[in-house]
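Where a number appears in this text, it was derived from the coordinates with a stated rule and is not lab data. Remember, it's a predicted structure, so these values are computed and weren't measured experimentally. Cβ atoms are built from the backbone, for glycine too; each structure is taken alone.
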Structure I
Amino acid sequence: MSYRDINKSRDRGPREFKSHVVKKKGNIMLVAKTDVVSTHPMNSIKNVAKLMKENDFRRIPIVDAGTNRLGGLGVAIDILDFLGGGEKYNIILKDYNGNFLSAINCPINKIMADAMCVEQTAEVEDVLDIMIEKHTSAIPVVDDVENKKVVAIVTERDILPAGESFDIPVRDVMQTNCITSSLGMRLLDVSRIMVRNRLRRLPVIREDRLIGIVTVFDVLKFVGYGKFHKLEDSVNVEKTLSERVENIMEEDVVTVKKDQDIADVCNLIKETGFGGFPVVDDGRLEGIITTSDIIRNIYGR
């Protein structure tokens, strides 16, 4: 187990608020990404999972190949739901008789979610309201609500504030009631916990000490990269996802401390691309802080 303990809470002397926060007012196209990674409705769930992992996206717009019209969203947590985490698992049982290989090769439109979207004339404040109230981390931007042609996408990271100090310590923002995983948990168990609680990551602990982390992407990597390709065609989901957490978890965990300023965490999110970090003290897990936690706190929601 190795930690990358990014502790920038050294003494800076008297703190001066030097932020460069994205203002609540302003056109969303100033911060949205125009190079949108999207896919078509008939692409397989397996391929979409791989696309998510390769591009570090948990939500991918599903668009018509000819018109680029928005049809829905491929969502990482919905794929976990489908694979045994929740109610969408009934689709596998009903339509594919529990056959895992058939199920992961079915089209993504089988489980795609309805897509909330905003017009390209929307304000940053409009997007903040949707993200916070609807608990979504990415929203497609369309030319207008009639055509729904995707022109950009905006994520939590795009509106994440930046600055040297916000005078807000991690302890004031972090979640202290962490749901965790043990080494012996199966991927199926982890998927169910993530889906039930709408979580993207689970710290892995042993005797209250952090020893790793397992994320939605770790499961998608297992699914999307075909590590099951030698299995018999008749294999079922529970057998396929019986892999143990200890065999797929990340051991090199980036952590933070509770006395750090959340500005440090914002910078860390931008540097690493990670959306959340365990909060530790001498190796013991004390909480977790995520991009969503910071946005809700900074924008006073």
Structure II
Amino acid sequence: MTSLLTRFGTQMTRLNGVRAIMKDIVETLQTGKEFINLSAGNPVILPEVEQLWRDCTTALLASREYGEVVCRYGASQGYAPLIEAVLADFNQRYGLNLSDRNVLITPGSQAIYFFASNALGGYTDEGVLKKIILPLSPDYTGYGAVSLFPEAVVACRPTIEVDEIHHRFKYHPDFSRLILDDNTGFVLFSRPCNPTGNVLTDDEVRKIAALADAHSSPVFVDSAYACPYPALNFAEMTPVFASNVVHCISLSKAGLPGERIGIALGDERVINALESFQTNLCIHSSRYGQAIAARAIQSGALQICRLMSFAPTTKLSLPC
């Protein structure tokens, strides 16, 4: 029988990356045996964090806005109160001057990389391949299947720093191998790295951003584990902001993996292109998740994630 799938259909249905991991987990749990489900990056369900989201949900249910949030479509860019909360937090916390045109709310940060890989990577009208550069590997396995053109994704071999005295090692970008040019669509890496926990230094990020900026290429920094939320970096680091850097946040590790809330902050032209992809794909992210996230950020309650990551026995009561 002739295949029903197109070339892109075949590419997207191959068993690789995140899809293989999720399939393994489901099939293992369906065996009927009793397992401790560590899953694929699921955060530990801390009672205090779960209570935070219960409290925010209770407040939403009791509010006049509930019907507007759940029973209406919204803007593709995202729920306005969440956008306002994120802008106020980042502008105050990091001394930025971002506007509402610099933010996009997506159904998880994985969606950001899929949108970017196919808006900024792949073949141009002239047949030129715009590459997606991973400046070091290993890195997040989910990047391997985000492009409709797998040949567009290129990973660079790192340098490895070995500390034999303390039996440790750390890997760094090898800038002699990191070759960017006018055919670089964008650069992508996770910081902290998923799943190794490796953290690129501030200087390394600035150097990558400068190299990419020379070719007008954006740099997407996957900050799913970084500060300000959930702040699971456990190493000294500062978010690096530049005109060509797109800072990508996920609220999954802050206790909302089921609601799929991703946040992209960056240049208006890049954000607009990603928003166009999102509109065609799914219109907008879950507004329920966005509404409770807005309450948690506005009230300061989401800081519990950072506090719990360093002091898991702390008892806190923070209002939504």
Structure III
Amino acid sequence: MTGVLNRSAILHIGVVILLFALQFVLPPYHHTNMARIMTLAVFAMGYNVAFGYTGLLSLGHALFFASGLYAAGLLIQMGGWSALPAFSMALIAGGGLALLVGVLALRTTGVAFMIVTLMFAQAGYLTVLYLGEWTRGDEGLVLPAASRTIGSLDLTNDTTRYFCALALFSIALLGCYLLARSSTGRVLIAMRENEERSRMLGYDPLRYRLTALVISAVMSAAAGAAYGVLFGYVGATFASIQYSIFPLLWVLLGGAGTVLGPFLGVLLMTYLVDLAGDVTSAHLLVVGIALVLTVLFAPRGLLGTVRARWLPWLP
């Protein structure tokens, strides 16, 4: 058991060290791209807590991502807040919204839960458009560079932005790793596999699923707030349905219920879209074909399939 823990811990620490080292060798385009990938990977990891570990198929996570994005962005733009307090409030906004949505949506299961979360997300998107006087709708807000600082750290600087994205990614990765190894994580997985048996053992499904949804939402809101602060833009696109579908696709591609799967999914899909865009304007068709092939030949996702066939110790 200790050997398994050592191997998995070394793997995850190695990924963080590799990302740290890449900062010194990546050309400017890929440097910025990797900072964006790490930020969106936190969003995907948050979604994975709900879907991959708990079995909650949500189509409403754009609501949580956008809640963090707009909470931080509006406090900076209109309230004159600095980045760190605005980021902290974004986490509270995401968690509070998840409590409200969860108390209502978790009364349903399966397809009904998916539809209810989609309705909440669409309501959030329409609210952003309706309040266009403050949110600027699809046009969005460009955050002032002077407010994008943490103490003496200038978040508009490429190196600082990369290391902040890496720090957030590392914290999220450690949190997911510990959750997967914890008793709470094992209960969530048990409920995903057999809810009735878990209930018979004395575990309350509503309480554990609500906990998972709140954790998932806080991570998603953290990613949204970080995206706005690090890249300086807040727009309604991030509240639209596509940002509820993206994390699902990232997790399915990388491997649902694996700690590193969401990061791998974001990394592969980002560069797949880039490479396909150089060849054809129908880049989404290429992405669709890749996803279909993944479902056919690696139905558990890439890392999920690797775990099932060769490396059972992968968390």
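Have a look at I, II, III and say which one yields -24500 for helix-only ellipticity at 222 nm (-39500 (n - 2.57) for each DSSP H run of 4 or more, over all residues; to 500), as calculated.
That value comes from structure III.
Ranked by mean count of other Cβ atoms within 10 Å over residues 95-102, which of I, II, III sits at the highest value?
When mean count of other Cβ atoms within 10 Å over residues 95-102 is computed for each of I, II, III, structure III gives the biggest number.
When you work out distance in nm of label points 7 Å out along Cα→Cβ at positions 143 and 183 for each of the structures I, II, III, which one comes out largest?
Sorting by distance in nm of label points 7 Å out along Cα→Cβ at positions 143 and 183 in descending order puts I first.
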